[in-house]
Structure 1
Amino acid sequence: MAEILEELIGKELAGVGFIRDYVEIYFDGPILRYYVFPVLHTSEEIINTEKINWRDSLCSLIGDVVSDIVCEEDIHVEVIFKSGKKLVVDMTENPPWGEMMHFVPYLNGPVSIW
């Protein structure tokens with residue numbers, strides 16, 4: 001998983017899409033699709049979907065650049081940005097639909113599924 005997602009290092013976050021029950025993060029080509037909502041960690045707080053500013057906080061990442069990817073298989077995935085903020089997904093959750101994340105490296109490219 002880490003090897004696949006490392007393609008995002010150095011990429012600027014271009015947009016955030018909110019679809020009924022998932023979120024897409026756009027990187028001028030690659031797309032990271034979260035079926036388990038990510039939690040945003042900043043230096044001041046941890047922002048999850050229960051906080052009213054969750055959507056705005058995700059959008060605040062637009063223009064930020066990915067500096068690192070940390071993956072602990074079956075535990076968590078972190079996308080770390082130059083600003084110090086990070087998107088974290090708990091891979092121990094067990095959604096009823098089975099899929100937690102998708103990564104699409106380019107338009108109509110192969111989809112990696114976790």
Structure 2
Amino acid sequence: MTLEVIFNNLQRVAEACAKRDIDARWLVFGSILSNPAVASDVDVLIVYSNALHVDIVRAELARIDCFPPFHLVFLLPSEERELQFIARLKLSKEIWPPPSSVSERLLDVN
């Protein structure tokens with residue numbers, strides 16, 4: 001599966017979740033970006049605001065037949081800020097929200 005297909009699949013799932021009022025920020029990071037030929041998984045950070053939504057997101061992602069498989073990291077905005085997870089990433093790609101929809105959001109962690 002190419003990076004473009006992986007990104008498109010993730011964007012579709014993130015958009016479907018957003019339509020269900022699941023407010024989350026999605027980023028891909030790790031070796032899939034720096035060396036996709038040898039990556040053993042697709043690392044996805046999901047910064048979410050409601051713990052009830054985690055199972056819904058997992059179920060939506062389970063519908064995607066993806067190799068390499070997804071490795072999901074779920075953090076609340078407060079956890080992300082405390083860990084400075086995004087700031088510490090050497091390489092990442094924001095999947096959701098789309099750049100045109102970013103305004104003052106609950107999940108603005110930077």
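Here, each number is a calculation from the coordinates, and none is a lab measurement. A quick note: this is a predicted structure, and the numbers were derived from the prediction, not measured. Cβ atoms are built from the backbone, for glycine too; each structure is taken alone.
Given -1500 as the derived value for helix-only ellipticity at 222 nm (-39500 (n - 2.57) for each DSSP H run of 4 or more, over all residues; to 500), which of the supplied structures 1, 2 does it correspond to?
Working: 1: -1500; 2: -10500.
For helix-only ellipticity at 222 nm (-39500 (n - 2.57) for each DSSP H run of 4 or more, over all residues; to 500), the value -1500 is produced by structure 1.
Please compute distance in nm of label points 7 Å out along Cα→Cβ at positions 4 and 44 for structures 1, 2 and give me the label with the greatest value. Walk me through the numbers before you get to the answer.
Numbers: 1: 3.6; 2: 2.0.
Largest one: structure 1.
When Cα Rg over 2.2 N^0.38 Å, for residues 12-67 alone is calculated for each of structures 1, 2, structure 2 gives the greatest result. Given 1.2 as the derived value for distance in nm of label points 7 Å out along Cα→Cβ at positions 60 and 84, which of the supplied structures 1, 2 does it correspond to? Label of the source structure: 1. Taking relative contact order in percent (Cα under 8 Å, 6 or more apart) as the criterion, the top structure among 1, 2 is 2, with the largest value.
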